[in-house]
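In structure tokens below, several structures.
Laboratory data are not the source of any read-out in this text; all were calculated from the coordinates shown. Just so it is clear, the structure is predicted and the values come from calculations on it, not from any experiment. Cβ atoms are built from the backbone, for glycine too; each structure is taken alone.
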Structure I
Amino acid sequence: MIDAQNAHFGGAAWSLEEQARFVDQGDWREVTFLDDFLAQVQAKPEHTAIVTSRRGAAPESLDYGELGRRVDRYAAALLGLGVQRGDVVTIQVANGWEGPALALATMRVGGVPNPIPIIYREHELSFMVRHARSKVLVVPDIFRGYDYAAMGSRLKADIDALENVFVVGDHGRHPGLRSFAELDELGRTVLDETVAQELEHRRPAPTDMAMLVFTSGTTGTPKATVHSYNTAWCGYQRVIVMALGLTGDDVAFMASTIGHLTGFIHGMLVPLSTGQKVVYQDIWDAEEMLQLIEAEGITWTLSATTFALDMLDVAKRTNLRGVKLRAFACGGAAIPPPLARAMWDVFDCSLVSLWGCSETGIASIHEFGASVDTLAASDGFQTPWYDLRIVDATGTPVEPGEVGKLQVRGPAIFLGYLRQPEQTAAAFTEDGWFDTGDLGRITPDGGIRVAGRTKDIIVRGGQNISAQEVENALFGHPKVQEVAVVPYPDERLGEKVCAVVVPNGEPPELAELVAHVEQVGLAKPMWPQRLEIVDAMPRTPSGKIQKFVLTEKMSAPAEPGRGRS
């Protein structure tokens, strides 16, 4: 259990006077996402809340009234299972109504939802569920060929704190697992006036923990990022609603997994707390997405630029005309001017560039309707209620235009990393600034341009991949003497994973390395897609590998047969 009221993570800690000032300034609120959602249930019960599009099935709609009833039943069931305030419920499901219903139900009992991307496998889940001390885990049966139910069965046997595993789909193959439908049945059985009163008593406070989200770090160990309701609202919803001018009449779309913070916030909390309809795809399909835009009246989305490129590719191949999307917010990479122009020409769609990270929320963003030249010049302008500075290695602010470390401070900074005090302490400067690990500079028009990363990560399709975690897996291959994992550029995904290997005798083939990391259990986006064999690594005088040298080399085209895809 986590003491949501009193937990101190060693990160952003505010005095009572500062908290009062945040509220007075409008930076914090006295209500939560859950309060907002329950108000929408009362105000517009017949308004569509969620449309779920699953491959091979007709879209399924759920209105606010029915979603609210399911949330209450699942919350009652969690109470019946003994979920207490601060207990963690881990949710790893494909995009659909089940994830939001369970996350809101977890909040309803004062618990902490822990969304996990659907692409993660046992290698990642074993650490995350154990570290979170999750009481409940919800997974699909089989999704895209992977047996999540079998994984859940093994995790339940191995992790003492994990008391219940529920399966969306068939659970009968694994004794000890329970069907997701049983959660609903249990809720119907126990939900009465006494339980309803207890749920009201359990409503979380704005300063309580709202979510536990793991993010890959440079150490190869996932970091357990903790946000309160106030920090999450201030850093995400408040920013995107302001920048895009969102109202309850807008319709959101989300194909990025709701197990990732992007999908969890912008594909669930933002639309459902503002009374919007949100449309989900369980598997990204650009052609179907364009059909959904027309059928459901979708007006906005937030995702990686990869999705925008795919939309344009479909439009070009099918000679598509007449599909309109008002706004597409994207981060993780600079927006090329041709992409911004093409989205406007084809879809009447304004791209909005932003920058931030799991710990800070959105620290810089462009306004809706910004010109192509403005979008191309920077990664947005500083969010007004943040303090932001760019400093050199000594902590001294650099001159405008010079590159330095991007550091942020303010009411949206996360609370810290759960049960990871050393990582939390390392993330903050002595004077209380969060070091994002990114390098940046101030552009001539006052924008923020991200200029690189001090973190050793690869950004593939907007998803952070820990290079060291991939290296750790590859070191176990008998033909690998030494390995460095670096990014190489890809037009669609931004970056892909390249393994630079000093062989132990006979050089390995790319297919051998892929088979090895798959067997180890790494998620597919982490598999190397290019292999370079070298005699020795470039090193500093102290013996450290000069990864920037390798990264520069990988910017050149791959040699034939080296495995670039």
Structure II
Amino acid sequence: MIAQGATQLAANAEYVDSLNVFPVPDGDTGSNMSMTLTAGAEEVLKHESATVAIVGKHLSKGLLMGARGNSGVILSQLFRGFSKTIEDKEEINASGLAQAFDNGVKTAYKAVMKPVEGTILTVARESAEAGIKAVNNGVEDVVELMAIITEAGERSLAGTPDLLPVLKEVGVVDSGGQGLQIVYQAFLAELKGEAQATPLQPTSLSNLVTIEHENAVTDYMNPEDIKFGYCTEIMVQINNPGEKAFNEDQFRNTLADYGDSLIVIADDEIAKVHVHSNTPGQVIDYGQSFGPLLKIKVDNMREQNSDLQGKKAPAATPKKDVAVIAVSSGAGLDEIFKSLNVDIIVSGGQTMNPSTADLLRAVEQANAKHVIILPNNKNIIMAADQAVEMSETTQIAVVKSKTIQQGLAACFAYMPDETFENNQAEMNEALESVCSGSITTAVRDTEIKGVKIVKDEFIGIVEGTIVLSEKARDEAAFNTLVQMIDEDTEIVTIITGEEATIEDAEAIAERIENKFEDVEIEIKEGNQAVYPYLFSVE
């Protein structure tokens, strides 16, 4: 059931992504849920599982460490509670299955600070309630029970637009609820024998390639001599109907610019990639542009090499008192954060949310007694909070920055010589000092809160609300900034993405300065994908 659920969710991840309420090209609920469940399934399939308790234990561990984004964290909590219920069982009957689903819902609701109905939580709860009612009415067959749970999920999913007005306005059901329903449908199909579970295979290419080194030496290299530090492996489902056409040579040539030791193996459906890179996030983003990601694996080779040296490794570096970790999504943004005393950059953001495990690895790498995490995206906050709970040796605080702009403001408030507690307070206060805006491209026609949005036009977003849709990118940028600036505005920062130049930003800045004489404008190169411009108004 678990393997089939992961397989079906991966196959439908892009569809779930398309249900994102905002018509922006970075809806990633399906991708996050798929990668989370795949991590859980792979952990299960690594071990022999003679009882449901063992299956649940490994599933919960894999999900917890692989959880990405809010939807992935909620999914991990659903099955964490599920697995807790069966932790002492060898097998499970209909009553036990219903109780496990019900306990999973209770666990997930506790994990969300402000549960919102009309989401994945509602679909999970109403499905579980139908299961409990069924066993109380005498249902004893597991297959029949799963059918009842799945049918209730369908009804609940169909009702999500009645609970969340924005869903009805846009004309979609909740994306997280749809992802969960795909999993439940796969569970039912497997129980009925209607689907063949495809075992998930590790994407490591080590068994396919033999590399011979001339003048081999027995000593290990210095980690500082490793040119490209991250061994990055992804598996992409390609050639999907209506998606970007896949050309293996072009795919390989583009990836070659991101690093070395590149291997690309592709058939009609799957492309496997292995590359050593300093920008794993760019590799992942490029792969995802061709279809759903079925597997991601990123290893820090410098750390691995140091570990291999054993006794030859230098003495342990004393822990610093406070370190800062920031999630960032562009080479320019990375450099800006580093210049503001950020110790560790975690590659990711709106199009690729880092997992709890990714953040915990960064905490370990920081080598500090106290760590402050800047998620810089509202969809990463829950994974960061989960890292706080799971860290055993380091005290972690999450400064809940919802945007890159808030994260930068928090970094300006950070003082390396101050205490952990004082820095938390100052950085949290700084979040309120900035208004965040952005420009991106609409991926479909729709209307939200009176704004008519046209596919492929440029939309302006201010504090999470779409305020305009226009044909010309820089006109959209100028008009969005006009809406953001008021009489109290002192500083405006324009951060250019991959699709915009400094010259473009300077032209916009000149128009703003002519309209608002007292405003100071700064321009920075961020190199972020998806968003040609990010705006910060203080």
Structure III
Amino acid sequence: MTGPEPWWTGAVVYQVYPRSFADGNGDGVGDLAGLRRHLDHIADLGVDVVWLSPVYRSPQADNGYDIADYEDIDPLFGTIDEFDALLVEVHQRGMKLVMDLVVNHSSDQHPWFRAAGQSRTCPKHDWYIWRDPVDGHEPNGWRAAFGGPAWSWHPGTGQYYLHMFTPQQPDLNWENPDLRAAVYDMMNRWLDRGVDGFRMDVINHIAKDDDALSGDSDAYVMQPRIHEHLQEMHDRVFAGREALLTVGEMPGVTVEDAALFTDPERHELDMVFQFEHVGLDHAPASKFTRQDTDLPTLKRSLARWQTGLEDRGWNSLYLSNHDQPRPVSRFGAAAGVGAGTSDPFAFRYESATLLATVLHLHRGTPYVYQGDEIGMVNAGFTSLDEYRDIESLNWFRGAVGRGMPESEALEALAFRSRDNARTPIPWDDRGPAGGFSTAEPWIGMGQGWPRVTVAGDRAAGARSVYEHHRRLIDLRHRSRTVRLGGFTLLEPEHPALWAFTRASADADEAPLVVVANLSSSDLELPEAVGRRVGALVLGNLGEAPVAGVLRPWEARVHECR
């Protein structure tokens, strides 16, 4: 990297899913007051940025990703004054605040859509995507991401409108310049308010091929005008502003695409969220059908992104978020990788800290999703009435309707449902909701509580997942090699060893080698790796490693000889 390195190359982001973080008013739903009360928990980690999932006014058809007013706070979470107070308190702690931006679609309760549905001649009608019936049916066979057709009938206009998610989330028409201008004005007002950037939800969906809307191809993803839209957004919103962060969530993006999106000379985005590595265990027919994968496949996937964006562009690093299962349950010992066990707590501390070590030592900006810093596990729900996620409920009903046994469908939900990431943060082991609320939570506490809590983990000393995250974040802040050093994967075909080097980016720093044992047995390091291992920098199982051997689920960072 030539010239001064951007600030976000050394940053770590913490994602808050507000309805599950902390409840400040006792209604069972997390809110801004609860978040403000626990800001020091986030700040003490040493992170640089708080990413706040949607808190805008919303009917909550998709937990806030259906926005009815882009410029106000939903009463469920508080008020705009409370948001301003939160922003001040985040900045006082030396962190930035990034908002979720959801502009592929709005809520069907948004004033824009209400106006659009009044008449085909209303100027805002063209702010959404409409088509006349074809032979009395939908204009094409597109399917929505959460099940069912991607088109819904609107009696008032006698047309179908497009929604790539729920019918309550009509897609915006980015071909309309007035719509784009309204979006840019809204974004500028948030930045003027003091917000430090945006994470942009499914932003590569906004450019659609008008010709394909009459066909059956999935042309709503990655159409050429996406680059034009993002460059215009940069010019109209971000240009001239300092120290912002722009992140694009992009299902289906390739390494080659990402190199274009994040090339600083193109003025589009700072980084993208790609889905390749978290889709490896999805069967082609459905993400709810689990497909066997292995460690070499996962290693090679992430390594391709490391090398593919080494010369230009930038990686975002994540294993979980509000849409993904918990890493401990998905990639750790509890997932059965070499463990041969279904114990959800098998090597929980070791798995959580190993996965964090591997993630944070890659080149890119790491993202910590709330609860992963204490090693939370999947929800462990066993009945349908415990689930709240609309995607999960729709899939279950469809699968059972097609003949799948309910027990099999519930097993699929238990592994894959987005609700695995949405159980409340267990702050302690007291009361019926573990300090999250004084009322019954909007969703169950999950199988991890009361065994796994913030208070318990932070008091665990050498076996604190939280403390290990602090050490990793501190290492990134101190080491230019961690921030910018080159990446080389070692032993790519080894079934249990995850090893790689980080070349020194500074003449005064040693290169690093990372070694991690993703198995429940001792692992002897291959000679070619072992001879690279020098002084210990950081490890998850104490400061007395066994020479040449990794203990079960042990991860270490060494100076590279």
Compute distance in nm of label points 7 Å out along Cα→Cβ at positions 37 and 157 for each of I, II, III and report the one that scores greatest. III
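Identify the structure, out of I, II, III, from whose coordinates helix-only ellipticity at 222 nm (-39500 (n - 2.57) for each DSSP H run of 4 or more, over all residues; to 500) was calculated to give -9500.
On the way: I: -9500; II: -14500; III: -7500.
Structure of origin is I.
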